[in-house]
Structure I
Amino acid sequence: MGDPSSTTTSTGPLLQLLANGLKIWVRRQCDAVGELKLELHGSALELLRGRLSGVSLMAKEVIFQGLPLHYAELKSGPLRLKMNLGKSAQAVTLEQSFDLQGTVSITDKDLNQVLLSDPWRWLGDWLAEELIGITPLGGLQINNDTLELQAQVIGQQEPARRRFLIRADQGTVLIRHQDVDLEASLPMDPAIHIEEAVLNGGQLHLKGRASVTP
């Protein structure tokens, strides 16, 4: 019986087998995946040659390397792969690195929770140090197009609060104080290039591209 949270658009038994194998591969890369939809771009003939034009993916409620993603919509470049017939647990092996582009969204609630816990606490404290001058980070909130960071001040009942605007800059996310000349760029994996960063509806929306090594 199929996974009710997974949907595949494909034709032919080979493409269906590949789709099932790719779903297994995607889930193994993540700590958790809620809803998952895949659409394969290619033909059975390409597949027999170990190639596929690409894959489109839509996923909801994903946890990747401890980072909770509310929504992700991604599309890969051409893939080189090997079908492992008879190995249901590893039906597909991706043989080369591939390009990925698309968008992801993170809610402020999830972002707040993850930056206050391992393994991402270091990033939350780095933000507090760079942008407030106080550690540790006490919390954050997204209000319309602004990001509010909070840090507790010793001897004061109310935390220090600062509001910031964000935008994509040189492949990463630039966080800039709303009123004064203060900014910081997020540390970014060199394999990831952020093209657009927007705050809206209590969420952080990122658009970009990445190089993925299997």
Structure II
Amino acid sequence: MGWGVDERTAPDTYRRLGETLAADLTRELAEHIARTWRVESRLELQFDRLYTRLYLPAVRHGTAGARKRYAGLVEGPGGDRVVFTGMEAVRGDWTPLAKEVQRELFARLFSERPVDDYLRQVVADLRAGRLDDRLVYRKGLRKDPAAYTATTPPHVAAARKLVGKTRGRIAYVMTLAGPEPLRERQSPIDHEHYVEKQVRPVAEPVLALLGLDFAQVVGDEHQLSLF
């Protein structure tokens, strides 16, 4: 089967190719099921979407791509957009800041725009306290805080400091005194926690693709060399 491809027609061509492959696989699957189990297959594979660019994170300590975790660039009538599956940008246990940074970094990566100035400014603003409204963790509490005896996750520690609330979602921030409930915070926010636990983890995969180092990009390299 021949597919002539040029830059102007590539998206439509690959979309048609995806639809054709889905139809071929559906037919092969039906034949296999009929031949093996002598029943009629009612399964149908459908072409979902075309990613013009795709990122597959490697499995930890491996080289293969992680299952159900990826980010891809999708073209649409309203312009290009980055779609995330299974990554921090669409998970409920990450802060709004981490999600925002990951989305922007991949948008820049896929459009071949620089990421270093953006990331450097984010870290500077974070340390200056200008992003405090985006640092809230939210996590569900499944039982009374006192019932957690083996371990004490951060949201449980924060819940124990709340007055009159023992169930539901806990909104908390990490402070210099540990996790504290958002509405009853007493201590200063631990901004370095957010640099290391929220910004760095979502930034390093993108930086690695570009051959960049997090500490160098955000200007921490000199500080680290002093210790």
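Tell me which structure, out of I, II, gives 235 once volume of the Cα convex hull per residue in Å³ is calculated.
Checking each candidate, the match is II.
I, II: which one has mean count of other Cβ atoms within 10 Å over residues 32-39, as calculated, at 16.6?
Computed on structure I.
A value of -11000 was computed for helix-only ellipticity at 222 nm (-39500 (n - 2.57) for each DSSP H run of 4 or more, over all residues; to 500); which of I, II is the source structure?
Structure of origin is II.
Any read-out appearing in this document is the output of simple, stated calculations on the displayed coordinates, not a laboratory observation. The shown structure was predicted, so the numbers you read here are calculated from the model rather than taken from an experiment. Cβ atoms are built from the backbone, for glycine too; each structure is taken alone.
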